[in-house]
Structure formats: structure tokens, C-alpha cells
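Quick note: the coordinates plus some simple rules give every number you see, no bench work behind them. This structure is a prediction, so every number in the text was calculated from the model and none was measured. Cβ atoms are built from the backbone, for glycine too; each structure is taken alone.
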Structure 1
Amino acid sequence: METNNSPLSTLHSQLFKVAILDDHKMVVESLSKLINESDIAQVTAAYYDLESGRLGLAKSQPDILLLDIGLPDGDGVDFCAEITKVYPELKIIMLTSYKEFNVAKRALHNGALGYVLKNAESEEIFAGIEAVSRGERFLCEEINILLREKRNEEVIWYSPREKEILQYIADGFTTEEISKKIFRDKETVRYYRKNLLIKLVAGNTSVMVKKACEQNLVRINKI
């Protein structure tokens, strides 16, 4: 298995080539073992952040990418939209712990063909690999039920500026500090704050940040 940019292994031509992008080494190792012991696919590369993923995919594209959402240098859902534009033939399965409606819908909107939870049975992972390889959408059972139950609900989208301001708020910056960072007046920042409170159905900033974290809109930077 290639880790970051090491040479690829020689593979059987009938096996689907799978890359994994996940920042948890134990997850990558267990998934790789599981997939490599199957008779349908082989893991050809593993990446632990978006930057190494970009570099690796530029050198060699797998058939399928198993992509986590919460990564140390960015949002896997945004990366999904970015990478499918560059490599339209690449099939992406989001493999994540996030089981929120908005997150799943945003991932599918951004080009993911599959969405599988990390606690899914191995059979679901294999079924997902086979389905997306044929260009079919695949959802694990839990996500499929969730999307069916909420299919008529409106999906809330956030602009890059809204997400930027949300991150600053989550990092504890004041309205004045944010206005200086984005080169806008304080009234503009207050306007964004008000709209974000409405969009996230939050009564105060702490609830807003909590909900933003649950929907993977922001990252909490640990010291």
C-alpha cells in the first residue's frame, strides 16, 4: 500500500483500485486489511490529509476514493466537489461518522456517489465499492433511511463567506476582530451573524457553534 507518495503495488487488473483519505491511522490500517482480503478491490494508496491527497491523486488516480469528512486541513465534502471537477471519472464514497441529513445531502450534491458510515458492516462497504464502480449511487442503510424520512426537508446551503465567518466565531473572535480579518465593517459582520443564527436555528452563539460543529461546518482547533 502506498502511504502518501510511496510507490504503488502491482495489482491484479480485475481488482478495483481504492485509495483512502482519512486522518486516523488505525481506521486506514483496518480498512486496508479488510479491503485487501476481499476479492473485489485492493488499496493502492492512503493519505492522511487533503494536501497529500491532492498530490497523490495528481500522480495516480484510483478507481474509487474512500473519503473522510473531518480532516485536519479542511472539509472532505468541499474537497469532494473540488476533486470531482478535476477527475470526473473518480468515484467517491464518503466514509465517515457524520450521519446528519444536511451533511449527507451536501456530500451527494458535491459529487459523492456513495455515503457509508464507519460503523457499517463490511458487506455494506463492499457493496458500496461495487455499486459506485458501476456509476450507481450507494447509501448505507442508516443514511438511506435518514434521507427517505427527510427527503422533503429543505437543505440549507452556506456560502464560503458564511463558513469563513462561522469558523472565526467558533475560534472565539469578536465581531470587531472578524470585521478586520475580512475587511468589512462591523455591521456587515453583525448581519452575517444574525443570518447564521437563523439558518442554524440557534438562540445564541454557543448553540450556533455547537450546531455548526455537528454539521461539520466548522472545525474546533484544539491547543
Structure 2
Amino acid sequence: MIGKILIIGDQNGEGQKLRDSLKKETNLTLRLISLNGVSISTAIEQDADILVINPKASYLEAMDIYYSLKKEPQMQDTPLVLMLDENEMKSADLPSGIQDVLYRPLRLPEAVSRIKLLLKRVHKVDQKDIIRSGKLTIDIAKYEVKIGEKKIDLTFTEFELLKFLCSNPGTVFTREVLLNKVWGYEYYGGTRTVDVHIRRLRSKIEGKSLMFIDTVRNIGYKFISE
């Protein structure tokens, strides 16, 4: 499993416990930052697939952080998870951007399972043939690719190449396999065409803070999370 989780706050050490448990059971990229002096820009720069808010005390404090984050366009589609004491939730009215709540003290096996399940929903192919990975959305039916709200113009082959890689995150494919899967067994061109298409695809979907395709030296390519 791939992805990046950012935990904001370490009330009663719960944030560290969650981070350490996820680290043991997954290959996720994990970062825990303190609530003291945390800025919105810091959270945005982490470009996380899931953001966990662990406030020092109240639900209201969590909501202050939540609404500050959701004002930022870069955070509109980022799933948020709250860590709260159970009594805080008795009268809480959760906004739609909160995907899950983990109660303190954490039941770690359950918390890890729920984070993993949510991450699978972030990196998914749903019933409408939509593939999502972080800010990347691939609409198979419409042959449409978006980064956030920006539509990306791809050729047919670039689209098929991206769709195949994104549907198999973390799996390394040789150039020969990609030729067979994307171009088809009837294609007799050399493997260099794969490198050319990968380079063009990257120039269209990647940037300074976005990376989707990783080159595995002497082997081929794989799709990674942002």
C-alpha cells in the first residue's frame, strides 16, 4: 500500500502511536507535526493523501483547523480524519469533508484498519469508471484526465498508459510488458517508444510538487501516489 499520511497534533501521545502503528504495518509515508505553531502552508506543502487532525482538547478546536484548511483550494479534495474523545462527539455536527473519526484513546488495530480502508477509497476505481489517486482523476468513460480541476489533454496512447499504470499502483512494469499491455501484442516498435511516451506524460501531469510515475532503474516504471 502506498500513500502519504499527515497527522497534525499529538495529544496524549495518540498521534505518535498511530504513526508508529501505521509504520509497522504499511509502507506509507508518515509525518507527525505539532499543533504548536503549525501553519496552513505547512500542511499544504506535505501534499498528503489523508490528513488526520488530533486537537489538544475540543471539537471546536478541530473545526477551527478544519475550516482553515478547507479554505485552501489545494485542500478541497483531501480527506480529513478527526481524533477526538468520545464524549466530544455526542453533540457534534460533522461537516461533509470529515471522512472518519477515531476515538481517543485509540484502539490501534481498528484505527490502522480504518486508515487503510480510507486510503483504498482514495486510490480507487469506482462503479462510474473513475480512477482517483490524490489530485489525479481519470474518467475512463469520457477519456478525461484532471489534476484537481484542471483538465489535462492527453493523446490516446498517453491516456491508456496512464490508466494502466494508475490502475496498478506500486507495481513495477518493464518496458516490454508496457508495450504488450498498452500498445498490444501487434506492436513491433522498440521499447524506446515507452520512454518517449512516459517523458511526454510526465511533462503534462507532473510538476515541482507532483510526482506520479517513478523510474525504476534498469527495470521500468511504476505509478506512485503524489
TODO: State the single structure among 1, 2 that was used to calculate helix-only ellipticity at 222 nm (-39500 (n - 2.57) for each DSSP H run of 4 or more, over all residues; to 500), giving -14000.
DONE: 1
Task: At a computed 0.15 (FRET efficiency 1/(1 + (r/R0)^6) of positions 101 and 141 (r between Cβ atoms, R0 = 25 Å, to 0.05)), which of 1, 2 - done: 2
Open item on the list: Can you rank 1, 2 by FRET efficiency 1/(1 + (r/R0)^6) of positions 61 and 149 (r between Cβ atoms, R0 = 35 Å, to 0.05) and just name the one with the largest value?
Closed with: 2
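If Cα Rg over 2.2 N^0.38 Å, for residues 45-172 alone computes to 1.24, which of 1, 2 did it come from?
Values: 1: 1.06; 2: 1.24.
Derived from the structure labelled 2.
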TODO: For the read-out FRET efficiency 1/(1 + (r/R0)^6) of positions 53 and 181 (r between Cβ atoms, R0 = 30 Å, to 0.05), a value of 0.65 was computed from one structure; give its label from 1, 2.
DONE: 1
